[in-house]
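Quick heads-up: structures coming right below.
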Structure I
Amino acid sequence: MVSGDVFSIPQNALVSVSQPYFYFFWSLFLGIILVYITCLNFAPGSYRRKRLWLSCWRRLTVWEFWPLWLFYPPIIVYIIYLGLRHRCLTLFTASNPAMTAGGFIGEEKSKILTDLSGPKLNNEYLARWTLISRNSDSDHKISLLESFLQENGLDYPVVLKPDEGQRGLGVAIVKTVDQARTYLEQSIADTLVQEYVPGHEYGVFYYRIPGDESGHVFSITAKVIPEILGDGERTIEHLILDDDRAVGMATIYLKRFADRLSEIPPEGQRIPIAELGTHCLGAIFLDGGHLHSPQLTRAMDELCKTYEGFYFGRIDLKAPSPEHLQEGRGLKVLEVNGVTSEATHIFDPKHSLLNAYRVLMEQWRIAFRIGAINRERGIKPVPLGELFSHYLEVARRQKKIASSNAEKN
């Protein structure tokens, strides 16, 4: 802890300096609110334009929709504080020796799944998968995909995603061989092919203190795909824009249904408006803490302890039902994410921003604690300069993938 006499600026001086800025900030903020309300209610334009104005307002005022650059500054400050306290800003990279930089960014999904599918693990835990090299020609890629399906008795749909990606980047559920061919022809990265697993999707955040026999389930997130309900009168576009929550992510949903916006679904028809269990792509995240159980913890121990050098992160998986998850039965692992994964139950609309910050700060405190223990056991954290260079290189590659996806769409 920092002693109170380190900073000697008088309190009154701070108040007198900050007071004018305080009034200016709030005057500006209230002015922006008034302008928005005026534009929203009185500006000329179509119904679509007005609802998109509302969408922008929701994304600004509802923290669940905030971009990373707006949401994360307090967490970054806390990470720096923890780094100074532990005398190593990158100590968290030692939390998962099994992953590059602890799973900070750019970890290869195929390597993680390979390490998970070792002889100690019952492979019924893992969704079946294979890797297709970006260097193969289109016909060979399709041939590898078809061979994978035949050997495992699978059929379409199938999940395709970059081997190195994050937050749903480049992930697609393809339903036909033609869709698969188009994806693979345009892919500029190694592609992970994974069986499509039906059921309920969850994110289970798990950690284990090195040396302990058993770990802890820190968070459970139930991932819900939102739907619109047809009434036989309104178009898909109007159903999305009329929905109180969907309007907050209207640009994403409208883009997905760009060729069906004028379609009028019959009364009672339910249409999923998202496809992937990714929050930034439209999925709804709910707190699944009520599903916590000793059986689930034991299942996570059995799974994660086979992955030598993994102590901290989120396991994205599917289960046939909530009861199966709670009992630790019938689980299928889709991905394992490292130190920068989140306890995503915080995005449940019932939780406050302050609660989200409290949970994430506790999460990072645990990551540094595990990193400190591993440092004592001989694991060296990644130097700051090396970590920064790694981040820039991965960000450059992922920018190319994102650009390639934009061209596809």
Structure II
Amino acid sequence: MHVSVVGLGVEGQQATVALLERGYEVYSSDLNRNIDLKILNESNFDNNLLDLEIGSHNLDKIFKSDAVSISPSLFSKDISKKVIDKKIFISDVLTKHKDIKTIAVTGTNGKTTTSHMIYHILNKAGYKVVLGGNGGGGFSGYNDLLLRANEDDYDYMVIEVCDMTLEFCEYVFDIDLVVTTNIGFDHMDIHGSIEHYTEEMGEFIKNKVAVLNQNDPNLLKIKDKCDKTLLFDRYQHDLNLFGSFNLQNAEAARVTCIELGIKERDIIKYLETFESVEGRTIKINYNDNEIVSGKTDNVDALKAVLEEERFDTLIIGTPRKHEKCRFNILDYIKIYAPDTLVIFPGLDDVTYDYVQYLNKLGYTKDLRVIKRIKDLISFIDTQHNKKIFIGGNGQAKITEITSQLK
């Protein structure tokens, strides 16, 4: 089978790798001559199966493919519409996944933990479940999930859906139930405004069973669009996780699984054994310091953690160069005013831009830039009886730092 992959951002590269690992012949292309091919370069596959083109798309090769994978960012483009018209869009060629009972978990924060909680409960209840989706959330992408779902028989599929890919996922998957954790101020460069983001979410949950956060005023505005609306608040039972925000994630999972027919006493029992997902918020003790660590890549996620308790030191990873909308994390940090703020290159090295932004804000507290992980560990070694938070952007680096401290 010959498959084309159009667009080589994170999802496109992950799709290419997933296809090559399964022995497909793949033509992958991107118009951007300066595209960062880090995922492809760090993966092991048979190079003889890959036809790679950078700087242009060969439409003849694409339209002659048996199936075509389109990156979510290109889903609204003409090339995607033409592929759909020719009935070679990958989810129209491989369709077994559409017969699986499918739960989509979306929103600004808490998607990964909630997805894993639902998976954990259903798996413990004896069902065969496939879990995956949003590459930014630490999964291997939508195409990898689609391929796995088509290779075996499953009772349930749980998808983490990035809020920037709602229209794409609506087409690719046959979604039975949507869990929306919240609507927060992230990816505003894509959504334009919180009002538009809310409208997009309203279209996504329209005519479906939806589990919605009753504490989110924007979700309450669109709750009547659902075929059936189930609201959640906070979990009332034991949970071995840091933060009251995880009580909302657990309650979303509880309400979802009750709707799926799992007995409540079993859900409570299964969640007692649930452990924090790698890269998500965890508390550890290190050299007499209390350290909380976890990806908090937008201001709402950061506030949710920092409002739990007062931290002496914040160690914050920077976003990608083009993600200026995430600089508002620093506005909140100025108000929070930790004794010490340490900045490190999380996704891209925009530490200079962060320092300049803080200078414009009139930030006067202790500010440091530390670029290497080993130097961050050395800095933490000098701290004693401190409460330290490690977060921001850069899940891979945050996970590496945490693993070394553990």
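Throughout, read-outs are computed from the coordinates displayed, never taken from laboratory work. Worth saying up front: this structure is predicted, and the values here are computed from it rather than measured. Cβ atoms are built from the backbone, for glycine too; each structure is taken alone.
Comparison across structures I, II (criterion: mean projected area of the Cα convex hull in nm², for residues 78-221 alone) gives the highest value for I.
Tell me which structure, out of I, II, gives -11000 once helix-only ellipticity at 222 nm (-39500 (n - 2.57) for each DSSP H run of 4 or more, over all residues; to 500) is calculated. It traces back to II.
Here mean projected area of the Cα convex hull in nm² has been calculated and equals 24.5, so which of I, II was it run on? The read-out was computed on structure I. Determine which structure produced the value 12 for relative contact order in percent (Cα under 8 Å, 6 or more apart), calculated from the coordinates; the candidates are I, II. Computing relative contact order in percent (Cα under 8 Å, 6 or more apart) on every structure in I, II gives 12 only for II.
Computing mean count of other Cβ atoms within 10 Å over residues 102-109 across structures I, II gives 25.8 for structure II.
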